[in-house]
1. With Rg/Rh (Cα atoms, Kirkwood Rh) coming out at 1.19, pick the structure among I, II it was computed from.
2. Matching task: -20000 is the computed value of helix-only ellipticity at 222 nm (-39500 (n - 2.57) for each DSSP H run of 4 or more, over all residues; to 500). Pick the structure from I, II.
3. Quick check for you: by FRET efficiency 1/(1 + (r/R0)^6) of positions 115 and 291 (r between Cβ atoms, R0 = 25 Å, to 0.05), which of I, II is greatest?
4. When Cα Rg over 2.2 N^0.38 Å, for residues 171-266 alone is computed for each of I, II, which one produces 1.02?
5. For which of I, II does semi-axes √(5λ) of the Cα gyration tensor in Å, for residues 139-378 alone, calculated from the coordinates, equal 55, 25, 15?
6. When distance in nm of label points 7 Å out along Cα→Cβ at positions 219 and 363 is compared over structures I, II, which one is greatest?
Structure I
Amino acid sequence: METWRRVEIAACEELPGLLGEGNGPTPTDLEAIRKATFTVQEVNEREQTTDHDMAAFVDVLAGSAGEAGRWIHFGLTSSDVLDTALALQLRAVGEVIVPGARELADVLVRRAREHADTLCVGRTHGVHAEPTTFGVKLAGFAFEANRNALRLERAFAQVVVGAISGAVGTYAATSPEFEARVLERLDIRREDVSTQVVARDRHAELLSAIALAGAGLERFATEIRQLQRTEVREVQEPFRAGQKGSSAMPHKRNPIRSEQISGLARVLRGNAQAALENVALWHERDISHSSVERVILPDSTILLDYLQHRAIALVEGMEVNVQRMRENLELTHGALFSQRVLLALVEDGSTRDDAYRIVQELAQRAWDEGTPLRELLAQDDRAAGLDLEEIFTYDHYTRYAEEIVRRLDAIA
């Protein structure tokens, strides 16, 4: 309601220019209008009679201004105030959320650099694939977080538009020049054609950007949840002194922050769907969007801000078990070197299919029997020409890790 008041005052201050010299509110009137007050309780009580929130607000604000109150809401329609005030609110929200999104990207960059050379297994389909580094893994999340920060910045910028165009957007009671002067006072851009309301594709774009940011948070949270599994135990969420993981099982340390992020990201996606449904209004306007936005706009913006800071704390405090990462690399007894062996056999003269069949057979034996793949190859005549010392080294997988992580310099 305070933003509504700001819009009403800005409009009153430009009425003399609209109505001509000697007409409209006097300087004394404007002083009274600027001092006009309201309370939420007064507006709510008045709305019991008007059954219209903006009409109730105008009644209360105008009543507190005395005789000068007659100029409040002159030539305006409710959406002029509501949509322009919403732009003021969303601009303020963006000034909180966008820096939070950048902070998340920054902390991911910092931890990616810290673990640029920390060897770990890369997984596809949840199965061991080839070695990578935890820094490379985090670098991907950092770039995604940066993209989300940029998306949010753009989305907030495009939604901060207002309209003072009157009923059905024709300026019948005002003028485009009047609108321009009012919006200039508020430092807001104009909606080119408002049809009485600001087009809701703008708000849908914002909610979609918020949902995407939530999906990025969920992707990171899902990774932590998987890595914290007892069978994996490569990363753990911070666990403070006195914290309890279970009411029944004292040994439990659960990934509760990551699970919360994963769950609440679903709410953001659901709200984005509601925002898309709000785009199609009847003719010049209806209010089917209004009730929805009273839920999804505050809920989504507050929730994203909360989740971003939960994620920041998670990244900063997560415990990385470097030793466990090295141990897990050995679970397949060297089978994850299979591509290196495959390519070496091809270079040695085998057809690709023959080489594939040889490595597939021996890799499966290594896994099933617990015999290192390197030993099986050393005993197999089909691999007699291979330099096993050169093949079975992790250096080949990490040789570009520093270069990949250095790409973060572009966004840090």
Structure II
Amino acid sequence: MSASSKRWIRTLVVLAVFALSLTAHAQDGPDMEVTGDTILVGASMPLSGSGAVFGIYSKGVQAYFNYINDNGGVHGKQLKLKLYDDADDPSRTMRNVRRLVENDNVFAVGFIVGTAHNLGVRSYLNNRNIPHVLANSGHDEFGNPVSSKKYPWTTVFLPSYALESSVAARYLIEHKPKCKVAILRQNDDQGKSLLEGFQKAIEGTDIEIVAIQVFGLGDPSVLGAVQVLAQSGADVFLNYSSGTYTTQAISKMAELDWRPLTFLISWNVALSTLEPAGLHNAKGFMAAAYLKTPTDPMWNDDEGMKWYRQTVEKYLPGTDPNQQGVAYGFTEAEIFVTALKKAEKLTRSALITSLRNLKDEEMTLLVPGITVSTDESQDQYWVINSLALRRFDGEGWKDTGDVYTW
């Protein structure tokens, strides 16, 4: 037998052993119960690279964990966050999660940012009966009944993208039933879901989509796309961009003096996004919301916002509570801890059962009127299933009084 043939046989043997080990892991799935003094929670987030802005979520999680630990922990046990950087690369997310599970032996994995990142690890975690908690994606693949039953160890934090876009549709059906709509969206699953949700919500109405422009996250700008949309004759603009792209779009709209009724996406309402383009140029914009915005003056006297600021400043010094990502992570951690406290015991299965059966739980930074409610008996798996509609007055966001439920 040649040397190359021997090497090939050895390779096949190694692959076979590896496959058997994966099968064994998948079939094991013990229902881990926390018996020590620490509840170890794993996370993979973009702490570097182009998506590093979302890594700030981890600061909010850590601040809330520190607060809980300083106040007795959960059933007397301390929370510990084990965090690895994935640089916004789904393949690195998978490697990180394997490391968290197979090397660090975490109790649960949570707070992962991105649709592709969460889809990439979902089967791996569910096959091992490991809680995949509060995924940061609103893609319908996570919260619909079929997927939720197929992957019972996965729960999602963000509200459905379809709910987000349907809020705009339901408002327009009531207030501008014959409008013409232009849409700017990202060339990814998020942008596709937002578009499809709006299209479904306006079926059978006189609302018409007259122009759609798609951009990639690596594109230098959306200025040309906005130019095209402005020439479409649309009197409504669904701006499904984020970050600097949104700032660019608002600036271009002002330059062109194009002033349609504009809707922004809920996670892109921070004043830091609007200010570079001029707050006055965003006057009249609308957006769905579920989380209070720390920089918005409407919350200056809110007791929950005051407590949140004090808590972050005390338990994670040097972290800016004004950053919206910190508020997101803080809220995710609060939901997670609420579920842990309500679990019958500190086992993985009890945690998931608790997360899937929360009832009207109020969170510090949720907009008044919106609570955390899940009910697997009613096929309600979205942690956030209501959105409030707001309007920007040139200085801050104001509630319209309209709350839409999924």
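1. Values: I: 1.19; II: 1.01.
Answer by label: I.
2. Details: I: -20000; II: -12500.
Working through the options, I get structure I.
3. On the way: I: 0.00; II: 0.85.
Going through I, II one by one, FRET efficiency 1/(1 + (r/R0)^6) of positions 115 and 291 (r between Cβ atoms, R0 = 25 Å, to 0.05) peaks for structure II.
4. Working: I: 1.94; II: 1.02.
It was calculated from structure II.
5. Working: I: 55, 25, 15; II: 33, 23, 15.
Traced to structure I.
6. II
No value in this document is a laboratory result; all are computed from the given coordinates. As the structure is a prediction and not an experimental result, all values here were calculated from the model. Cβ atoms are built from the backbone, for glycine too; each structure is taken alone.
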